Structures are given as C-alpha cells and as structure tokens.
Structure I
Amino acid sequence: MEILSFARLPSTNAYALELAAGGAQHKIVVWALEQSGGRGQYRRRFSSPVGGLYFSLILRPDLPSERLPLVTLAAGVGCCLCLEQNCAVAPLLKWPNDLYVNGKKLGGILTEGLPLVGPERPMVVVGVGLNVNSTSSDYPEELRPAVTTLADTTKKTFDLQRLLESLVDAILHQVHTLKENRVKLLAQWDRRDYLKEQSMQWSNGRSVISGIGQGVLSDGRYSMIDASGVLHSILAGTIKPG
C-alpha cells in the first residue's frame, strides 16, 4: 500500500476520489489527522476531531458488478476483526456502515464509486472514520451521548499509523473474501449485526416503519419484519434501534 498523509483535509474521500479520477492506482491510502468537512451517509457531516483515524482506500476490486454494493459490508467486517485482534474491543455493525460499541457509535464507513470507463474494473473509494484517541468531550455537545472512542472504552491510546496499516490489511482481506466466498463474508457480518432480532425503525423518506431486524440478505440489503408480519427488504433509508 502507498499512504499519503496530511495534517488536515476537508475530506479524505473527496481527495481520494479526485486521485482515482486522475488515474490513481489500486491500494493508495489517503490519511488525514483531522477533517474539516468529513462526510457520512447521505452527505451528513461526520465530526472529525484530532485523535481520530480518518482514511480513504482506493480500490479497483476484482468483483462482479452485483457484489460491489457489498464492499461496505466487507470493510465493516474487516474493521471489526482488526479492532477485535488489536484493540480488545468487539464492535457490532449497524447496516450498512456504522460500528458500535456499548450502544454508542465508534465509527463509520463511506464507500463511493466512480463511473465505469471502458473495459477496466470499477474503482471505489472506501472511507473509514474511527474515534480512536479522542474522547467524547472532543465532539459537539449534541453528539456526546451517542458517541464513544477507543480511548474512552479501553483507557488506552493507540499508534494511529500502526492501526491504519492493520485496518487496511484487514479490509483488503475481507474484500478478497467477498470475491472468493460471499457466504462466509456475510456470515461474519451477521455475527456482528447490531439490530438482528432487535426492535428497530426504518425511515424510508416517506414514513417510519417499526419492526424486528432479520439480518442482511445475500445481495446486501437489510431485512425487517413489521408488526403485521410483512418482510421488508431495505435498500435505502435510515435504520436505528427503537
């Protein structure tokens, strides 16, 4: 891997997408100690104070097009396995892209793609933001009840570059698993599902539907059974406990 490091960027994903559009190679990593305009799902602002780990990985995965939406899930599994092995925490995954510890958000993943050009494999950028050596007091007051950090959870601090390298290796390994054995990858995600068999709400932009989480489907969508027994296959929108 090649790591491009910066003290501060508006967004590592935005920078990596520019590099990818300009022909950047597979497995380049853009890393910033701080982001001034970090983005989350649906372009929500992602708070990125100093002490967190913010990076974007440029990939040209050797995957059929129908598996590309599963790259976010593969990255989530990779992050969980890395943190389990290196940081003595066991995060859970909230579909499609959030990591939780003790009921609070530890980080998020944002995967963005570039339009296909010619016969080349598609290029995607996997952005990861993890709350590492920061503490909850470093975040805006309205977010503090809902966020946690590795430092808060473990009472330790971590070498950010070493953790970055381990996370990238773990993500690459799980993207390879997605290629070779999608069932295995989804089973690993399923074991860490934050909402499976739990009460949840799905907001689809028109209404809010309550139900019980049923887990991720083979195509990457999430499933939920509502109070009437109807099974919903969720492709977009927001889900949360409730």
Structure II
Amino acid sequence: MASQPNQNYTTFADLYDQLFDNQVYQEWLSFIQDRTQPEAVLDIGGGNGRLAVLLAQVGYQVTILDQSAAMLTLADRRASMAGVSVQILEGDMRDFSAWNQKYPLIVSTVDTLNYLPTEEDLAATLAQVYEHLDDGGRFLFDVITPYQVNVGYDQYYYNNDDDPDHIFMWTAFPGEEADSVDHDLKFFNYDESRDAFALLREVHHEQTYSLEVYQRLLKQAGFGEVAVWADFGQAEVGPETERWFFQAEKVKE
C-alpha cells in the first residue's frame, strides 16, 4: 500500500486527474483488447488508476507501478469505488528490479515515458520493461512526437474558468533541450474561510525523441518485432503525427 502523501499534493493530484478525458482511456482499452487477451498486466506510470480499473473490469489482472504516492492513492480509491482489485506498487520505472515478477503484458500510456528527463533514463526504463516481460510478452506504449512538442505546443495556452471557484491555467513553453516542452500548470481554488484564492502550481517537463531513437533504444533493450502507428493503431505514422503508439515484443528464447 502506498504511503500517505502530503495533503497539498493529494489535492493537486485530484485536480490534475480531472484534466484527463476518460475517452482517452476507453480508446487505450480498445487498443489493448485488440492485441491481447485478458491476462496479467503491469501498468507503468498508471497512478491515477483510470486505465487499470477499465482493464480489471474486463478481466485483466492489473498491477500499477508509479512513484507518486498521491496518484497511487487516487488509483486505490478509484479501484475500491469500482469494486475491482488492483495491485499497487510504488517505485521508479527506471529501476524496479527488486520486484521480480514477470508479465505477459506491460503498458505505459498518456505520455508517461515522456516524463523521463534523459535518453539514458529512457534506455534504463526499456531495459527494466524487457526484464519484467515473459518470453513472447508485449510492451504497448505511447509517446508524444517532436511535431507535437514543436508545433502542437508552440505558444500553447489554455484557461478554464467555467467554475469560478476552481480556475485552471495551462501554458506551454519550449524546454531547454531539443524536442522538449515545459507545461506550467496553475490551479486557483477559492478558499471561503480566507475569501481568497489559493494557488497550486507545478511545472511538468516532457522530453521526446525522433522515431529512429525510440526504435534504436528498443532494439538495444533486446526487443525483436516493433510496430508503430498513429491514432491508436488506426493510421500510419506521418510527418504531422502527434503521438506514436508502439507494440514491442520480447523474442521467445
């Protein structure tokens, strides 16, 4: 069970979680179901529990690995409310070698791998994934593309003040490294006792690479067959693809 997180961060995690359209996870569920049968699955970085609950509801045996205790608290709560069983594992995706279980399926969704700050961190994570897959196992994941970082997020600004007591502002800035972006996220929550707004703020850094880099690192980790698509597997990749969807298989020995 995850440790009890700081209350302010738990509040931020709750607010951050509300930004995601559940339709994204429904599409991910379909993407997974089209390629696998219900089986044991490790969801890396799936701390909010949205995908894990959907998978558990259709028969998958889900373990979530995430280093955020606050997000894992959300996952535990979401699974309990849905009446499904989800195993919670708090740890770093770059090194979870102490967890010696292997899986026929590992997934990582919604930009998780883009939060790794360096190519070395990504390589370490892919190596860990490979070691925790059964022979013949599959790794399904997505990443945002350089096009999304450099064009889609160029001068990006979003402001949601539909609820006057809970205002959200999101501004994207180019990161210092090539093909990176910094997301400045601000939540203004009205505090009636003080008759003032309390500010919760985080800056999220995302890093991506060329398609050739991802393919090279997957091969370096030991993966054999690698397929990549756009639009949840419904389209071929192109120069304006915003997100790549990968399937990498561990060759049977």
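Laboratory data are not the source of any read-out in this text; all were calculated from the coordinates shown. All of these numbers come straight from a predicted model, not from anything done at the bench. Cβ atoms are built from the backbone, for glycine too; each structure is taken alone.
One of I, II was used to calculate distance in nm of label points 7 Å out along Cα→Cβ at positions 59 and 219, giving 3.7; which?
Numbers: I: 2.1; II: 3.7.
Source structure for this number: II.
Please state which of the structures I, II yields 11.5 when mean projected area of the Cα convex hull in nm², for residues 83-202 alone is computed from it. Write out the running numbers ahead of the final one.
Values: I: 9.7; II: 11.5.
Source structure for this number: II.
Taking mean count of other Cβ atoms within 10 Å over residues 139-146 for each of I, II, which is largest? Numbers along the way, then the final one.
Working: I: 11.5; II: 22.6.
Top value of mean count of other Cβ atoms within 10 Å over residues 139-146, among I, II, belongs to structure II.
Taking distance in nm of label points 7 Å out along Cα→Cβ at positions 91 and 187 as the quantity of interest, name the structure among I, II where it is greatest.
On the way: I: 2.3; II: 2.8.
Checked I, II; max of distance in nm of label points 7 Å out along Cα→Cβ at positions 91 and 187 sits with II.
Can you tell which of I, II yields 65, 42, 32 when Cα extents along the principal axes in Å is derived from it? Let's see the in-between values first.
Details: I: 51, 48, 34; II: 65, 42, 32.
For Cα extents along the principal axes in Å, the value 65, 42, 32 is produced by structure II.
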